[in-house]
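Next up: the structures, one after another.
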Structure I
Amino acid sequence: MQALSFYNGMLDNTKDARFEAKLNSKLKDFIQLAAGLQGCDLTAFVLSAAAEKARAVVAEAEMIALNEKDHKAFMEILMNPPKATPQLKELMAMESLNER
C-alpha cells in the first residue's frame with residue numbers, strides 16, 4: 001500500500017516544508033475559536049483537519065468498487081469456494097514463504 005508508507009513518513013516531526021493560506025478574518029477567527037475549543041493552536045488545528053481529510057480521501061480512492069455483476073461473482077466465490085487443487089494444498093502446507 002503506497003498510501004500507508006506515505007502516511008508513516010508523516011509521523012516524522014521534522015518540519016522541512018511550508019504551507020500558507022490566505023483567508024478572510026471572519027473565517028480565521030472562526031477556525032481559531034474551534035482550535036481553542038480543541039485546546040490547540042490554529043496551525044495544529046488546520047494541519048490535523050487537513051491530514052484527517054487527506055486520509056479519508058486516499059482511503060476512499062484505494063477502496064475497491066465492484067459493479068453489480070462483479071459483486072455477485074465475488075460473493076458467489078466467497079460463499080461457494082472452489083475445491084482446493086493438489087498444488088494449492090502443497091503451497092498452503094509449506095511452513096514459510098522461503099519455501100514457496
Structure II
Amino acid sequence: MAGGYVYFMTNRPNGTLYVGVISNLVQRVYQHRCGLVDGFTKRYGLRRLVYFEIFDDIQSAIQREHNIKHWSRAWKVGLIVAGNPDWDDLYDTIVM
C-alpha cells in the first residue's frame with residue numbers, strides 16, 4: 001500500500017486552518033497554492049503549508065486526519081507551533 005500524509009494549510013500565522021490527507025503531498029500542496037481546485041482552500045486563500053506528518057500507509061493517515069479534525073483549534077495550533085513556531089511555509093522542504 002502507498003503511504004500517506006496529513007497536512008495543515010493556512011493563509012497566515014494563526015489564520016484559517018485546513019486539515020487534509022493525501023498520498024502525494026507535493027502535488028496536492030501545489031494545487032492548493034495555485035488555486036487549481038475549487039473548495040475551502042481556494043475560497044479562503046489557504047496557500048501556506050505549515051504542518052505535515054508522514055505515514056507508511058494511507059489508512060493510518062486517514063485515521064489520524066479524522067482524529068485531528070475532532071481536536072480543538074488550540075490543540076491544532078499547539079501542534080503547528082511545536083514544530084514550526086514561525087508558521088513558515090514548508091513547501092520548499094518537500095519539493096525535491
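No lab work stands behind these numbers, since they all come straight from the coordinates. Everything numeric in this text was worked out from a predicted model, so none of it was measured. Cβ atoms are built from the backbone, for glycine too; each structure is taken alone.
Worth a mention:
- Source structure of the calculated read-out (mean count of other Cβ atoms within 10 Å over residues 50-57, 17.2) within I, II: II.
- Volume of the Cα convex hull per residue in Å³ - structure with the largest value, from I, II: I
- A value of -11500 for helix-only ellipticity at 222 nm (-39500 (n - 2.57) for each DSSP H run of 4 or more, over all residues; to 500), calculated from one of I, II, originates in structure II.
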